[in-house]
Structure P
Amino acid sequence: MRFTVFATGCLALALLAGCGGKSAEEESANALAEQMIERAARESGSNLDVDISSGNVTIRGTDENGEAVNINVDGDTATVTSEDGGVSFATGEAAKVPDDFPKDIPLYDGAQLVTVQQDTGAGMIALTATSSDPVATIAEFYKKKAEASGWTRESALDQGGTMHMLTYKKDSQQLDIFISGDGDATQIQLSLTRP
């Protein structure tokens, strides 16, 4: 658990430093960021080697429990792997709906996929997208799609049309749908968990 929090912090720092370039100032900033991450890792009981270059960040070593871990940030994609599974995070053009995401729960028509996160250890896939359509319209779309495809609604919460939270189950899978908006933009989060 501590490693997950630590890895998230490393990724944030690495993304900030990983813009990389060839100027002396950028190389110096990258070297400083490498040292800061490595020192923070030692303080938390981890032993990491950090390499930041040409916009890519690679972190390899062992966590506080002595388990191997690898972190790679390359452009719009970040991947964290350890002995208990891997987490990947993609944004922008690198964000694609995974092949193993249920075909009966499509991305909302016209929505723009923003991020995709996968956690193989936890059996989780999360998609985040945006749309200009109203919250209620999108919620109705997912209610109809899920129920027509054999998903059973476990819970539903409507916060006056500005937010909908829906939970569905099918076989051993759970689908959580969170839709919120402020009038101009609506955010859609689909989170699939399977054992």
Structure Q
Amino acid sequence: MHRIRVLVATAALMAGTQAFAVAPDCRGTAGVQALVCADAELAQEEEEVAFTLSRAGANTSDGLLPALEAGQRAWKASREACVSDTEPWACVRERNLRRMAELEVRYRLIDPVGTGRFACDSAGKDVVTVTYFSTALPLDVAIASRDGSTVLLFQASSASGSRYVGPGVEVWAHQGDARVRWGLSADDLSCRGVD
């Protein structure tokens, strides 16, 4: 029964829509797709995204497939914006790597390598939990949770410690403690590591 669900889920993701093409469709190419079709490395990455997507589809419940499909459409749209980037090849490559990492982490295709918990108030009730993942890609990823909200973060450069950033959230852990910004205009929180 599980095998049938996996096949159906994968087929549903791939069937009839270019958004889930396994290999680059190079007929009548324009925009980012023309760049992908002209570059073997980008074409290979697109195939890897499709393979990772099919693994994610096989690893998720039927009720979550619409979210997976929506995420794939959003990735395609964000990648298409690379056409107007000053370095379109690098932009497409970054979007491809981030999508693969996101799929691996969100759909638990890889195991976490560690977790940090940080109390951001004196009572220890405002806790940010960060689960760290090391992908096979040149990107390390984390999922940060606070008050029922979850955000995907990507590692960013830092002079010391480990810094992860995502939409409206930044976690900079150093020597067991963390500086957390949760919200675009929020103040930084000084948080202490807790067990």
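Just so it is clear, none of the values below were taken in a lab; they were calculated from the coordinates. All values derive from a computational prediction rather than experimental measurement. Cβ atoms are built from the backbone, for glycine too; each structure is taken alone.
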Q.
So if we calculate FRET efficiency 1/(1 + (r/R0)^6) of positions 64 and 184 (r between Cβ atoms, R0 = 35 Å, to 0.05) for every structure here (P, Q), which label has the highest result?
A. Q
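Tell me which of P, Q gives 2.5 when you compute distance in nm of label points 7 Å out along Cα→Cβ at positions 128 and 160. Mind dumping the intermediate values first?
Numbers: P: 2.5; Q: 1.9.
Going label by label, the one that fits is P.
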Q. Suppose you compute FRET efficiency 1/(1 + (r/R0)^6) of positions 48 and 112 (r between Cβ atoms, R0 = 35 Å, to 0.05) for every structure in P, Q: which one lands on 0.50?
A. P
**Q.** Test item: helix-only ellipticity at 222 nm (-39500 (n - 2.57) for each DSSP H run of 4 or more, over all residues; to 500) calculated as -12500, pick one of P, Q
**A.** Q
Q: Given a value of 135 for volume of the Cα convex hull per residue in Å³, point me to the structure among P, Q it was derived from.
A: P
